[in-house]
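Asks: Several structures are given next for inspection.
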Structure 1
Amino acid sequence: MVEEKRISADTGSVRELLRFHGIKLSKSKGQNFLADANIPAKIARMSGIDMSYGVLEVGPGLGALTSELCKVAGRVVAVELDKKLVPILSDIFSVQKNVEIIRGDILKLDIKQLVKEKMNGLECHVCANLPYNITTPAITAFIESGVFGSITVMVQKEVALRICAKPGSPEYGSFTVYSNYHTTPEILFDVPPECFIPRPKVISSVVKMKSKEKRLLEKEKEKVFFRVVRAAFGQRRKTLVNALSSAFEESHGKDEIMEIVVKCGFDSRVRGEVLSIEDYILICNHL
C-alpha cells in the first residue's frame, strides 16, 4: 500500500518530501507545488472528468492533483520534465494501474501521438497545474492537437482574465480571440499564494476551456481570420484600417480596406480591441 502521507497535499508533507529526496525547486521550471489538499480535489471535481475519460496532466510535481485524478478518471498520463521527480512519482503511483508517469517536455512531444498510444481509446481531456513559464504555449499546443474535449488548468490569474476577457477590456487581446475561437472558457475559482510551496507572488485561477465541436470557419478562411486578428492586436494603437492596410498591402489598398470595414458596419476609426469574434469573422469573409 502507498502511504497516504506521501501523496498528501499539505504544507508539512510537501516540505518533508522535498527534504527527504533532496529536491530544490526550480524557478526556471516554474515549480510551485500545491500544499492545500482541498485545491486538487476541487480541481478534479469541477473538471467534470469521470471514469470514461483519459486525462493528460502536465507538471504533476509531487502528485497532489494526480492522486485526485486517478480516483475519478479511467486513465491518467502525467508528463513531468524534472528528472528528479519522475522516479518519486513512479514510486508513489506504482500501485495505481490507471496512472502512467512519463518524463518529457510537453512542448516537444507529439501530443496527438501520445494520446493515441497511451489513452486506450478513451475520450481525452487535460487537467493540470501548469508551470507558469509555459502556460500560453502549452494551452496553444493542447488546442492545436485537436484531441481534447476540455482543458482545465491552473494558471496565473492575469492569464485566466486574458483568456476570458470581453471585447474592449484591457485584458482583451489576440490570445483571447484565439482561445474563444476554439473553446468556451470560464474561470472556475481563484487560488491564493498561500496554497503553494514556494508561495508565488501572484494569485492563480483555475480555468476550464470546453472545446467547440464545430469550426466557425473553413480551414483556409481560418488562416485569413487569424492574420486579421494578429494584425489588429499587433499594432493596438493603430486604427483597424491602418493595421490591416499594413498587413494586407500586397493584396488590398487602404481605400479598399476602409470600404470593407465600413461595409461591415464599423466606424472607419475603429480599433481592433473592441471587435468580437463574430466581427472578425465578418471582416474575414469580406477579405
Structure 2
Amino acid sequence: MKEGVIASHFGVAVVIEEASRERVLLRVKRKSGLVVGDSVFFDSRIQNIAARKNILARQTDHGIQEIAANLDLLGIVVAPLPRTPQSFIDLAIVAALHQGIRPVIIINKADLVEHAEFETSLRKIFGADISIFATSTTTNDGIEALKNFLNKHGRALFIGVSGSGKSSLVNTLVPDAGLDIGNLAPTDSHGKHVTTVSTLHHVDGGSELIDTPGIRDFRIASVQPVELAALFVGFAQWLKVPCRFRNCLHDHEPGCSIRQAVSDLHIEKSRYEIYLELLRASKQI
C-alpha cells in the first residue's frame, strides 16, 4: 500500500498527495469521515486512516463539522473591512487551544485606513497571549515575516469570515495556488464565498497551508462549559486564584475569582460579556 495525505475533499472523491508530491484522485463514500490533513494508506481505494494528533471542528445547525486534521497552527485571518467580530476570534482561539493547536491572528488588509485602529484594539486584547501579524497583499507588508513564521511551525490552517482576504493571502504566500478571488460589493458587509473546497498547499520554505471556504460564524464543538475559562484569553492570571467552588463556571457563583477580577476592573466588562456569550453557547452543545 501507498501512504499519503488528503489534500482536497470533494464529497465523493478526495485528492491524496504522496511524499513525492504526486497526487491521486480516489472515490470515497460521501460520509467517509475524511478531512484534509488526514494521513491515509491506500491502493485502488483507501484502506486505513492513521490516528490523528488533533482535529479542528465547529458546531453547525446540522451537527459537528470536522474541518482539518493534524495541524500545528490555526491562522485566524481577520480584516477591518468587513470587520471580523471579536467573538469569532475568541471562538477560533478556544477551538484551537482545546486541540493543542497554536492560534495566530493575521490582521489582513493593512493598507486600509481602518486598519490601524483595528490592529491596536486587537493587540491590546490578544497581544500578550497570541502571536499577531499585520499583512497586506496589496503592498506585501508583513508577508515575508508571516511566511517565515509558518515555515518554523509546520502545517497551518487558515480560517476567516468571507471577505477577509484569505484567498488573496494564500495566493501571495503560494503563488501557484491560483485561487479565485472575489471583490466586496459596495453594499456587501460580509464578503463573498469564493473558496468552495478546503485544499492543502505548500509554502516555499517547507510549511503546508490549508485554505478553507469563508465562514460567517464559528461555534465551538466538544468544549465543555467547565473547560472554557482556561481557554479564554485574558483569564489565565486570575484563574491562579482558586474560586470557592472547584467546578465554578464564573457565571453567577459566589467566591468567583473571575467575577472579582471584573469587579476590580482587572478584566474589562466587554471581555467578560464575550466569555458569558461563549459559555451560553457551550451549554447548548
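What follows is calculated from the coordinates using simple rules that are stated; it is not laboratory data. Values in this document were obtained by computation on a predicted structure and should not be read as measured data. Cβ atoms are built from the backbone, for glycine too; each structure is taken alone.
Asks: Quick check on the output: -11500 is helix-only ellipticity at 222 nm (-39500 (n - 2.57) for each DSSP H run of 4 or more, over all residues; to 500), derived from one of 1, 2. Which one produced it?
Replies: Derived from the structure labelled 1.
Asks: Right, something else. Of structures 1, 2, which gives 15.4 when mean count of other Cβ atoms within 10 Å over residues 122-129 is computed from the coordinates?
Replies: For mean count of other Cβ atoms within 10 Å over residues 122-129, the value 15.4 is produced by structure 2.
Asks: To test your reading of the models, identify which of 1, 2 gives 3.2 for mean projected area of the Cα convex hull in nm², for residues 218-257 alone when calculated.
Replies: That value comes from structure 2.
Asks: Quick one: Rg and Dmax of the Cα atoms in Å came out at 19.8, 64 when computed from one of 1, 2, so which one is it?
Replies: Label of the source structure: 2.
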